[in-house]
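So, here come the structures, one by one.
Read-outs: derived from the displayed coordinates by stated rules, not from any lab. None of the values given here were measured: they were computed from a predicted structure. Cβ atoms are built from the backbone, for glycine too; each structure is taken alone.
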Structure I
Amino acid sequence: MAGNGLRKEHAGNVRKRVLLIIGGGIAAYKSLELIRLFRQQAIAVQCVVTPAGQEFVTPLSVAGLSGERVFTELLSLTDEAEMGHIELSRSADLLVVAPATADLLAKMAAGLAGDLASTLLLATDKKILAAPAMNLRMWLHPATRRNVDILRQDGVVFTGPNEGEMACGEFGPGRMAEPAEILAAANSLLETDTQLPLPAAAGRPLSGKKVVITSGPTHEPIDPVRYIANRSSGAQGHAIAHAAAVAGASVTLISGPVAIADPAGVNVVNVETATQMLDAVTNAMPADIFVSAAAVADWRIAAVSPQKVKKSGQQAPELELVENPDILKTIATRKKSRPCLVVGFAAETFDLIKNAKQKLTGKKCDLVVANDVSTEYGVMGGEQNSVHLITKGGVDSWPLMAKSEVAVRLVDVLATMLREKDDGMS
C-alpha cells in the first residue's frame, strides 16, 4: 500500500482534498478513473473502500492511483492512533460516494454507523456528493426514492444516475454517472464553502439575535506595495463568530486581511483599512451584540503615495501619521440603535488589568476582554489565549485554553448578559 502522505511530486500543489467512498458494485471500476481525474486537477484523494467494494476493486490498486493510504476497517487500532475516523471524516473538503449503492443510501438516510463508510458519512462536517449506481428496479423502488428524498432534504447532492444498459442486461436509470460528470459536480461544490454548520439544537441561547464581530488586523497603506499592520491572525475573532453562529445568532463578521478560512454559517465582509472597517460596521447595524475583536491600527498615513517610495540613499522618508477612527467608542456611544451589548478587546503588553479597566470606562462599553500579547506568550498568531473579562462588577480571569474554547465560553457569557438585560427591561 501507499504511504500515509501524498506523493512528494503532488504535495506542493494540492488545491483541495476529497474523501472518496467506494461502494460495492460493478461501477466501482469507474472510481479508479475518477481518482486519476481528481489528481490531474491537483485534488488530493483519500479513499475508503467498503467490504463489498473490495470485491470489485482492490485497496492496492486504489492506493496506487491515489498515492494515499486506503482505509477499509472501522475499528483498526493503528488507524485510530494515527488519524481516527472522526478526523478522517473532517480532514477533506468534500466527501464523494461513488458508487453510492442502494445499501449505502439506506444507511445514510437512516443515520446508521455500523461500518467505516456509514460512520464517516454520519460524522462529517463537510458536504456530500453521491453518485448512485444500482439495478433500475432498485433505483425506482419506493424505499430508495424515499431515501433519496430524505438525503436531498439533509443536503446531500446527487449526480446521476444515468440511463443505459445495466450489467444485469436491463436498460434504464441506474448507471453511475461518468467520472467526468462526477468531477464536474465535485468541482462545482468545491468552489463554494463546503463546511456545514452544526445542526440546529434546541434552546440555542442566541437564537433570533444579531451579532456583529470585527476580526483580524487592518492594513494601512504607505504606498502601493507597503502598509502598516500588526501580528493579529484573526483566529480569536473568527472563533467567536463561529461560536455565535452555533449558538443560533445571525452573525456578520467584518474581517481585515487574514490567512484563515471564513467560519461556516456566517456573513463575512472583507475590508483592509480601519476606515473601511468602520463603514462596514456602521452598515451592519443595528445589532444586539457588537464584539470589537479586531486589532485595528491606531494610525494611518496622512497622504498615501501613489507610487512606490524609493530609497534616496540619504535619509528615510518622513511619514506623517494621523489617528484612525475609534470603532469601538463610535459604536458604544451611539445615541440611536446602540447594541444592547458592546464588547471590546484590550491587547496589552503591560498594566493589563489597569489599562483594560480604563478602556471599559473610557470607551463606554459593557465588557472588555483583556489579554497579554507580549511576544513570550505567543497569543498573537497562536492557537491559545488567556483572557480576563472586565466589567463594572469586577474581573473574571480565565486559565490558558484554546481560542475556540475561549470563544464558546465568551458567547455563553454574552448570552447570559443579554438575557439579564432583556429581563431587566421587561
Structure II
Amino acid sequence: MSDRQLGLGMATALVVGNTIGMGIFMQPAALAPFGLNALTGWIAVILGCVCLAITFAALARKLPQADGPFGYVRSTLGESLAFPVLWSYWISCWVTLPVLAIGTTGYFLNVFPALRSVPAAVIAVSFMWIFVGVNLLGLRSGGRVQVVTSLLKVIPLILVIVVGAVSILSTPGDYASNLPTNPITLHASMGAAAVALYTMLGFESAAVAASRVKNPETTIPRATLIGILFVGVIYVAAVTIGILVVPQATLAASDAPFVTILDHLIGAGDGRWLSLFIVISGLGCLNGWTLLSAELTRTLATHRLLPEVLGESNRNGVPWASLLLAGTLGTAVGLMNYTSTLVGAFTKLSLIVSAANLPLYACCAFVLFYLLRKNAAGLSPALWVAGLGGVAFAAFAFFGLGWEPFFWALALCAAGVPVYFWMRRKRGDVPAAAPGG
C-alpha cells in the first residue's frame, strides 16, 4: 500500500484541524481593543498566510527529502541559520502550553464557578502538569478522541455565528451602539494582525506532511488554500459577531468571550453551558501540544543539537526528560507573564508565540528565493510574488507585535546561541547529517 494516503479532503481536514485550536475562543476579547482594525488585521493575516502556504507547498515539492522546515533551511542556507530558526519554533511550541492552559482556564471557571477562589494561575499550571504526567505514562489521545474534540470545538463557533447573524439581521438597530469608534490606522491594523496570527499557526500542516499526500504538487496548494480560506471566514465571522453584539469594553475584559457573546444573544447565564465544549477542546489541544513539544525536543536531541538525555525514552517509549523540560519552561514563562486578567496573560503569551514563529516563516521565504535563483527547475517564476508576500507579511507582523513580545522572543532565541556552540564543541564539529537522515 502506498504511503501517500491523504487526498484533497483529508489534507484539507488536516489543515483545518491543526489550525483551529484554543486561540480563537479568546480572540474576540484579545482583539476588542482594536475595534474595526481587527477586521483589517485579519485581512492582512489571511493574505499573508496564503503567500506563506504557497511558499511551504513549493518547498515541500522541491525538497521532498528534507525533514520539514528545519531541513529546508539547513540544506540550503546552512545549519548555523537553521538552528536558531528551529530553536525559535521550538520555543513557540512550549510557550503554547501556558497559552492553551490559560485560555482553557477562563472557560473552565465558567463551568465550575465554585473554583474561582483558587488562583487562576494555579489552575492553568495544574492543567499543564496533568498532561505532562499523562504523556509520561505513555497514554495517547486516540484518533476517535481527537475527532470528537475537533467537532466539539467547531460547535461553539458555528453556534455564535448562526445565532449572532440571525439576531443582527433581525434587529440591526439593537446593536448599532456597539459598533467601535476606533479609527482604522495602519499601526492598529498591524497590532491586530500580530494578535490574530496566533490563531492561524498550523496552516502549513499539509506541506509538512507532503510525503503522505497524494499528488502533492497539486493537492498541497489546494488543500492549504481551501483550509486557510475556510478557517479565515469562520474566524472573521466570529470576531465580527463579537464586535457587533457586545460593547467593546465589556468584551475586552471577558475571560470567556464566547460565553459573554452568547449571554448577550440568548440571555445572561445561558452561554455558560457552552464552556464545557470549549474546555474539552482546550484540554485536547493541550495534550497534543505537550506531546508535540516533547517530540520536537527529542528531534533536536537526535540531531545532536540538544543534550542526548533529552532524546532518551522511558519504559513507556516517551521522551521523559523532554516532557519535564517542556512543562518546566512552560510554567516559568507562563507565571512570569501572568497578569491580573486571563485575557491579558493570553494576549501577551500569544504574541510571544507569534514572534517566535515569524523567523521560520521569513527564512522559508528566503529559501524559496535561494532555490529560484540557484535551482529553479520545476518552480514557477510567479513564486517570487508568494515569497515576497511572505516576507512582507512577516515584517508587517513583527512591527505590529510591539517591543515587549519582540524582546521576549529575541531573548529566548539568543539563549539558544551558547547551546548551539556548546553542542557543536561537544560533537567535535561533526558535519550535520543530511536532511532526512
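At-a-glance table
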quantity: Top of I, II by FRET efficiency 1/(1 + (r/R0)^6) of positions 257 and 353 (r between Cβ atoms, R0 = 30 Å, to 0.05), largest first; calculated: II
quantity: Among I, II, which structure scores highest (criterion: mean count of other Cβ atoms within 10 Å over residues 153-160); calculated: II
quantity: Structure (I, II) behind the derived value 43 of percent of Cα pairs over 36 Å apart; calculated: I
quantity: Relative contact order in percent (Cα under 8 Å, 6 or more apart) derived as 35 - corresponding label from I, II; calculated: II
quantity: helix-only ellipticity at 222 nm (-39500 (n - 2.57) for each DSSP H run of 4 or more, over all residues; to 500) derived as -10000 - corresponding label from I, II; calculated: I
quantity: Kirkwood radius over Cα pairs in Å, for residues 185-416 alone - structure with the largest value, from I, II; calculated: II
quantity: Label whose coordinates, when semi-axes √(5λ) of the Cα gyration tensor in Å, for residues 121-224 alone is calculated, return 41, 22, 8 (choices I, II); calculated: I
